[in-house]
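Please go over the structures that come below.
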Structure 1
Amino acid sequence: MTREEKAQIIEELSEKFAQNSHFYITDASGLTVEQINAFRRICFNHGVEYRVYKNTMIRKALEKQNSNFEGLFKVLHGFSGVIFSKEAGNTPARVIKEYRKKMEGKPAFKAASIDSDLFLGEENLNLLSELKSKNELIGEVISLLQSPAKNVLSALLSGKQTVAGLVKALETRAK
């Protein structure tokens, strides 16, 4: 591979890091090409992208970013693949856990960056898979905001829309 080709790959990878606020670094050593392709297929089906890069290219692309990614440099050894996710920070963790059910612990989780927060080490994978996405959090807030209004409406409708019914409903709630 020529220097120009390497520089082009580093530039493309740097753009991917800039465009995706969530990415995971994994170690898929010991997997065959067929198994890695199956993992890529699962990633694609979940809306995330998995690519394998040389550690030096990942490091150089991260160095080009304005964020502080130096903590990730210590995990860049061995066989490294990167999972990019634009939407949800928890999707790659769920994909890894789903694939591990078939492959007995592979691919290994090295690190993740979720909105510039770094998570290093295997022990963080469960935490990351349980994170709620932005849309899930918005849905919960909306349902919590709608709850009091729904309670008032149901009380009005249960009393056949009469004031007596409302007073009776409030009286039974007070007890």
Structure 2
Amino acid sequence: MKYKEIRLRALEPEDLELLYDWENNNSNWLISNTFTPFSKYTLKRYLENSHKNIYEIGQLRLMIDHIPDKMTIGTIDIFDFDPFHKRAGVGILIANEAYRRKGYASMALNCLTTYCFKTLQLHQLYCNILANNCESMDLFKKIGFVQAGIKKDWIKTADGYLDEYIFQLLSK
């Protein structure tokens, strides 16, 4: 799937090292609700099963490639896939900081929402964003997501608790 300068693609065995680095970067852990590192063995098994259908496993991870530079810059996820209620959660990571704040996350999110609404025929998407993550809130609002709720003191940090906002996008 392509949108402007990015391509969303399936996981490949060659992505193991990237995923290992990204999943074990503890600066991403608060956002992804991760508490422990992933082993290469665990990620290799994940990659081996990544061919399974979203209807089988309830999730889909796609890599984000920057077409002009022929570089993988991040990942975008569909999770909590509910085919009965026609909804799913969305998460995105532009792991390569040199590619942040350049519009690539918007391109990837636009591409994914089109896929979700047209191909998967979902009715709605949602995301959870920490109150201190203004860049993510701006990104999702730019695509059309609206704040639908707030979970007070939801995430414990070393400095106390953070609220978490729920954003939704309904199909048109």
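Below, the figures for the structure above:
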{"quantity": "Computed -7000 for helix-only ellipticity at 222 nm (-39500 (n - 2.57) for each DSSP H run of 4 or more, over all residues; to 500) - originating structure among 1, 2", "calculated": "2"}
{"quantity": "At a computed 21, 14, 8 (semi-axes √(5λ) of the Cα gyration tensor in Å, for residues 87-142 alone), which of 1, 2", "calculated": "2"}
{"quantity": "Label whose coordinates, when P(r) over Cα pairs in 10 Å bins from 0, in percent is calculated, return 9, 37, 40, 14, 0 (choices 1, 2)", "calculated": "2"}
{"quantity": "Structure with the greatest value (metric relative contact order in percent (Cα under 8 Å, 6 or more apart), set 1, 2)", "calculated": "1"}
{"quantity": "Which of 1, 2 yields 13.0 [mean count of other Cβ atoms within 10 Å over residues 39-46, calculated]", "calculated": "2"}
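Computed from the coordinates by the stated procedures, all read-outs in this text should not be read as laboratory data. Predicted model, so just to flag it, every value in this text is computed and none were measured. Cβ atoms are built from the backbone, for glycine too; each structure is taken alone.
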